[in-house]
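Presented below are the structures under discussion, each in the form of structure tokens.
Every read-out reported here was derived from the displayed coordinates using simple, explicitly stated rules and does not represent laboratory data. None of the values given here were measured: they were computed from a predicted structure. Cβ atoms are built from the backbone, for glycine too; each structure is taken alone.
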Structure P
Amino acid sequence: MATFQPVESKLVLKLQTGTDEWGKPQVSSQTIRGINAAAIADSVQVVASALAGLLEYPLYDTQKQDTDSVIAV
């Protein structure tokens, strides 16, 4: 049997920096490391929205990315 052990969690804010000649959004990312792996979606969204208010470009997408190691038990 195996289990997951959290290694790292990060918050990725995707910002729309403009549009291309076809009208598709151009997106840039800002990454914040050290996010609690147990953070719930509502909390992540509240923080992302608050941080987006401080940034130059509008928030396009929010992602929480978790990295885990597989540990044999």
Structure Q
Amino acid sequence: MSYYYSMVIQWSQEDQLFLVHLPEFPWLEFHTHGRTYEEAAKNGQEVIENFVEMLTEDGKTLPEPRMFPKKPLQVA
């Protein structure tokens, strides 16, 4: 299933890993990681799916997806 949640992936020099933050699920600074960008993205998608399943099972409201940017990007 597709979910339209944000995922921020950044390199950690200290950890030598790509760290994943999910802004719509702010209770953790970083939610998962990966040795490669692709692995981090895959792991992030799995965490999103798990959070959605957990919140749904608990009868809690899912967070609204954030849309960035609000204005369309213009290419020069």
Structure R
Amino acid sequence: MSLFPDHAQQIQDLAQRLERLLEATARLAAENAGLKQQLEQLSGERNALQGKNELVRHRVESMLGRLNDMERSDDR
């Protein structure tokens, strides 16, 4: 009675499991790369929007200041 066939089956099972793990690793690496690219894009968009928001805020503050100045000059 030889244990060799049992070892051969175990090796084959491990090889199949390893193949599935390698496929999962490749799939996850591709997903990770896509998510990193998406994060980079969204970060760029966020930075652009923050810049626009800051510009609008300064413009509104400037307009409010001019309105206040106009009101003060009208009150005199």
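Structure notes:
- Structures P, Q, R were shown, and helix-only ellipticity at 222 nm (-39500 (n - 2.57) for each DSSP H run of 4 or more, over all residues; to 500) at -5000 was computed from P.
- Which of P, Q, R leads on distance in nm of label points 7 Å out along Cα→Cβ at positions 5 and 45, largest value: R
- Structures P, Q, R, by distance in nm of label points 7 Å out along Cα→Cβ at positions 13 and 37: label with the highest value: R
- Comparison of P, Q, R by Rg/Rh (Cα atoms, Kirkwood Rh) - largest value held by: R
- Identity of the structure behind -0.48 (criterion: log10 I(q)/I(0) by the Debye sum over Cα atoms at q = 0.14 Å⁻¹, for residues 21-60 alone, calculated), options P, Q, R: R
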